[in-house]
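Structures are listed in the sections that come next.
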Structure 1
Amino acid sequence: MRWAIEGRQVGAAVFDMDGLMFDTERLAVDAWIRAGAEAGFELSRPVIEGAVGLDREGTRAVLAAAYGPGLPYDAIRARRLAIAAEKIAASGVPVKEGLFELLRFLGGRGFLLAVATSTDRARVTRLLDGAGVAGFFQAVVCGDEVARNKPDPEIYSAAAAKLGVAPECCIALEDSRSGIAAACGAGMLPIMVPDIVLPDAITLSRIYRRFESLLEVARFLEGSLSPLGDV
């Protein structure tokens, strides 16, 4: 069955990962600060939070601007990843409230589902498998598989292409400003569930709806989706 929301045809949903599906952004920020301290650098939480949603090189640029070229970025990043991985290995993947409910709701209505994340493929695979959600998705596009990452729309356009759906028929679910910019640039219908960083005025002008949890998104869609023939 085909669906519409407020007269707009939709048949697919593309999910960001960190901060949207999994509560891993806070974990990453804490790990950055700890890894920096171990290397003798006091990394500021606001600076680290300013890189939320960016890929490896985008984060490198943010930290270089704040701390100069002497920061051993690659070594600190490697330690940060190890710290976060140790935490997840000990406690499991921290799944966001409502993720399974939303995935089941959309899947049950025949939506095609994809992941579009700035994270590298190897880590994405571990997290999706570890959380038990990999089987919900028909496509996954990762940060190390595109030439230009968020806020560029390439990763969202690639996800729609993998699903075989026009971007205009996709709902995009994001937690970050850069992710909303990417989804909006691709022509998708952007829904934001903020995590660490709240939307600014520009981001608010780009989003279709804002919610506090994925459970709220599921409830909204349940009441808003209509069969296309009823539009």
Structure 2
Amino acid sequence: MLRPSRILLKLSGEALADGQEQFSHLKLTNLAQTLHQAVQAGVQVAVVCGAGNIFRARQANLGVIGRVTADQVGMLATVMNAAVLRDYLRAEGQRARIFTPRGQPPLAEAFARDQALDLLKSGHVVLLAGGTGNPYFTTDSAAALRALELSADGLFKGTQVDGVYDRDPLEYPDAQRFTHLTYEDVLLRKLRIMDLTAITLCAEGDLSVTVFDISDPENLLRILDGEPLGTRITKELPR
């Protein structure tokens, strides 16, 4: 696989957290250093963060909090994560800007594709927060949408496991990891990699997805250098 020139990295909120701490100084520092190295190596990097370290809409008490409200709170939490990550990036000498669907000054500007592309080309990390701006859509869907809008060469999803398995490896020690899957495989096997909307967007846009372990952020650099880590999802299996 050729090194991609532009990627979208999807992070869970847990990638920024440590145990009961919503933000881990060590994790954020390592992540910021890795993203800076990727940019220095000539890769344009956009990032979408989840917000599980702060608020999970699906675990909110929906008997009291409405689904729309819960999703809106979750979108706000992703802006908080983006702001924290931006400052860690800046501490490493890496320029970074935040975009949200409608803009949230002074933290974030309204997303504009041309402006985001110009920033990527000039060496900024572009942080895309606030989801799609609409309830009922996950940050995975937002990541797929923005990756397609920005003509990314691939969507890289950093998780807490080293790829996609046929079943939960934390529960089943004999679980088998896939090195390569097709979108059809994901749908037929009902693998919970991303939500159905995100997978459908990636399939229709022929956008490759790589699922890998972000607990060591340097895994991203290894994958960009061609190491066969994680699980790659494409339209067809390699010959």
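When you work out Rg/Rh (Cα atoms, Kirkwood Rh) for each of the structures 1, 2, which one comes out largest? Top value of Rg/Rh (Cα atoms, Kirkwood Rh), among 1, 2, belongs to structure 1.
Of the structures labelled 1, 2, one was used to calculate distance in nm of label points 7 Å out along Cα→Cβ at positions 25 and 161, giving 3.3. Name it. Traced to structure 2.
Using relative contact order in percent (Cα under 8 Å, 6 or more apart) for the comparison, can you identify which of 1, 2 gives the largest number?
On the way: 1: 28; 2: 22.
Going through 1, 2 one by one, relative contact order in percent (Cα under 8 Å, 6 or more apart) is largest in 1.
Among the shown structures 1, 2, from which was the value 1.2 of distance in nm of label points 7 Å out along Cα→Cβ at positions 49 and 177 calculated? The correct label is 1. Could you tell me which structure in 1, 2 was used to calculate helix-only ellipticity at 222 nm (-39500 (n - 2.57) for each DSSP H run of 4 or more, over all residues; to 500) as -11000? Computed on structure 2. Looking across 1, 2, the calculation of mean count of other Cβ atoms within 10 Å over residues 105-112 that yields 13.9 traces back to 2.
Taking 10.2 as the value of Kirkwood radius over Cα pairs in Å, for residues 145-192 alone derived from one of the structures shown (1, 2), identify that structure.
Numbers: 1: 10.2; 2: 12.5.
Corresponding structure: 1.
Every number here is computed from the coordinates shown, using simple stated rules; none is lab data. These figures come from a predicted structure and were not determined experimentally. Cβ atoms are built from the backbone, for glycine too; each structure is taken alone.
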